[in-house]
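Coordinate-derived values only; no laboratory data. The model shown is predicted, which means the values in this text are computed figures rather than measured ones. Cβ atoms are built from the backbone, for glycine too; each structure is taken alone.
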Structure P
Amino acid sequence: MKVVDNVARAFAPAGVGNIGVGFDLLGHSIDGPRDIARVRRVAAPVVRITAITGDATGTDAIPLEVEHNTAGQALASLHAALGLAFGFELMLEKGIPVGAGLGGSAASCVAALVAANALLDAPLPREALYPFAIDGEAVSSHSRQGDNVAPMLLGGIVMATEQRMIQLPAPDWLHCVVVHPDQVLETRRAREVLAEPYPLPLVVRQSAHLALFLTGLQRGDAGLIREGLQDVLVEPRRAPLVPGFAAVRAAAIDAGALGSSLSGAGPSVFAWFESRSAADAAAPAMRAAFDAAGFASRAWVSPVAGPRAALMDAD
């Protein structure tokens with residue numbers, strides 16, 4: 001049973017934000033770590049967070065105050081927009097490392113929304129949850145972009161603007177490696193290094209890469225994806241914030257990656273490959289590069305067309 005005694009549980013997967021060339025625009029989910037939300041429908045018309053658990057580093061720093069918590073704010077926005085006469089109590093189980101560049105804050109709010117939606121008298125379509133997810137994510141990022149929450153809501157590769165989510169084709173042969181080092185990089189700090197203006201020629205070059213990349217996805221053309229998956233705007237400024245990044249990226253390219261860059265704001269690093277076997281073979285080399293830089297790491301191999309958030313059996 002998915003809903004028992006006015007309680008619903010849902011998970012949301014980790015994801016790769018930006019995908020290098022699509023800053024604040026593109027993202028994809030991965031089959032790897034996930035956050036789980038347990039939501040109870042209560043009589044009082046309020047939203048409360050009762051507990052945050054999990055093994056992810058830094059869970060003790062995640063606030064319980066609704067307005068300062070991505071999941072809490074997402075539920076509060078949903079509650080206010082619908083004018084609900086009842087409320088929600090939320091428990092979060094963090095499985096995505098904090099400050100990892102894997103969309104942990106986004107996953108929490110998406111999992112909470114999917115669970116709470118199941119408790120509504122008339123559940124909303126998945127697309128209608130998007131603005132509430134952006135409201136929640138803005139608590140963490142201080143900006144309104146959907147490149148993390150949209151892939152978690154829809155699954156796979158998604159183009160996200162503030163107003164809409166568009167699922168993009170993801171050839172089934174595309175696989176990724178995502179390596180998370182034992183480092184923490186706050187999104188706000190990673191955004192600070194992007195404050196200085198960019199010269200127009202560099203923006204044009206990035207636009208060309210994005211066009212090639214999107215065309216490659218549409219055609220299922222690995223050569224075009226490889227040519228386009230090169231970030232000349234964000235990665236050069238953020239790379240110095242991640243010790244070992246250059247070596248990890250080089251290890252991925254040497255192993256045949258179509259491209260490699262920071263996942264979200266970092267410090268995690270992703271790489272795309274033309275097959276599962278190629279990704280499996282590259283993962284140890286990418287981890288070894290972080291090891292050489294003095295950082296233990298974990299790696300996940302996943303189809304680029306990763307899962308979407310979904311209800312789980314109630315506990």
Structure Q
Amino acid sequence: MYHERGIRQAEIAVALNISQAKVSRLLKRAAALGIVRTTVTVAPGVYADLEEALEQRFGLMEAVVVDIDTDADDRETMSALGAGAASYVEASLSGSDRIGISSWSQTLLAMVERLRPLSVRGATEVVQLLGGIGAQEVQNQAQRLLGDLARLLGAEPVYVQAPGIVADRQVRDGLLRDSSMTEVTRRWQELTMALVGIGTIEPSDALAGSGNAFSAADRERLIADGAVGNVCHHYFDATGTSVAADLDSRTISIPVDEFLAIPRRIGVAGGASKHRTVRAAVTGGWVNVLVTDLRTAEALLEG
């Protein structure tokens with residue numbers, strides 16, 4: 001009556017002329033004796049076991065694995081990652097989060113494009129983690145990334161009014177002393193969540209077009225130092241260990257120690273070209289929440 005016909009316990013009690021408490025006890029006993037068993041059927045495209053394995057293997061708070069076709073191209077992979085990240089963010093916001101977001105990420109832009117406006121405020125502020133000034137067309141994309149996310153979440157947008165890379169330490173230090181930047185750096189220390197892409201040594205089209213990519217000579221030196229990837233222009237080797245720290249003196253970006261102090265650091269990345277980079281990022285603890293695609297997830301667990 002209860003499990004097959006969906007009759008409520010109170011109605012069963014009346015029909016059988018017994019107490020509702022006895023109905024409850026009998027249902028519990030049926031489960032204990034194995035007369036009634038619960039079976040959970042995982043929906044197609046959901047990889048709960050794979051996500052749990054990633055969490056245990058790399059000490060992640062959470063892993064989200066999105067389904068993609070075996071022949072998916074970069075654009076399709078980016079779209080799937082964006083959708084998966086949007087669903088995760090929508091489900092995990094507290095309303096009081098202070099969110100940091102990296103600039104120049106096409107994958108994060110795909111996420112923002114798939115977010116739905118919230119009926120209640122999802123966060124208090126959204127802050128750029130990396131300088132967002134560059135070539136005008138691409139700069140507009142970086143500012144739209146932050147501005148649209150802030151609008152959708154009902155949060156205050158906080159921009160970094162500086163480029164991501166400058167000529168030398170003197171220029172960087174001068175910019176950081178500006179009153180607008182001191183306010184940003186204060187807010188970096190208060191973040192509760194970060195949304196970042198995980199970059200390779202070669203810059204994405206958006207980053208290269210912005211004028212905020214390191215030069216070819218710098219990239220050659222990074223490769224010589226063993227670098228395989230970066231988060232917010234902070235580079236690391238295959239073990240996730242920071243390399244080429246001297247480049248930080250030319251970067252307008254959240255410092256490494258402050259970034260790693262953010263409680264929830266969500267990395268959104270995937271695709272065949274990023275298997276090694278993503279592995280290094282999760283191994284080194286640069287991100288503690290990972291949104292990735294099925295093929296990358298399988299590759300991470302195979303190594």
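Results, tabulated for the structure shown:
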| read-out | value |
| --- | --- |
| For distance in nm of label points 7 Å out along Cα→Cβ at positions 17 and 89 computed as 3.1, the structure of P, Q it came from | P |
| Relative contact order in percent (Cα under 8 Å, 6 or more apart) from the coordinates reads 20; which among P, Q | Q |
| Structure responsible for 22, 17, 7, with semi-axes √(5λ) of the Cα gyration tensor in Å, for residues 49-96 alone calculated and labels P, Q on offer | Q |
| Structure from which -0.26, -0.42, -0.68 was derived, log10 I(q)/I(0) by the Debye sum over Cα atoms at q = 0.06, 0.08, 0.11 Å⁻¹, options P, Q | Q |
| Parent structure of the calculated result -13000, given that helix-only ellipticity at 222 nm (-39500 (n - 2.57) for each DSSP H run of 4 or more, over all residues; to 500) is the read-out and P, Q the choices | Q |
| For FRET efficiency 1/(1 + (r/R0)^6) of positions 209 and 249 (r between Cβ atoms, R0 = 25 Å, to 0.05) computed as 0.95, the structure of P, Q it came from | P |
| Identity of the structure behind 18.2 (criterion: mean count of other Cβ atoms within 10 Å over residues 169-176, calculated), options P, Q | P |
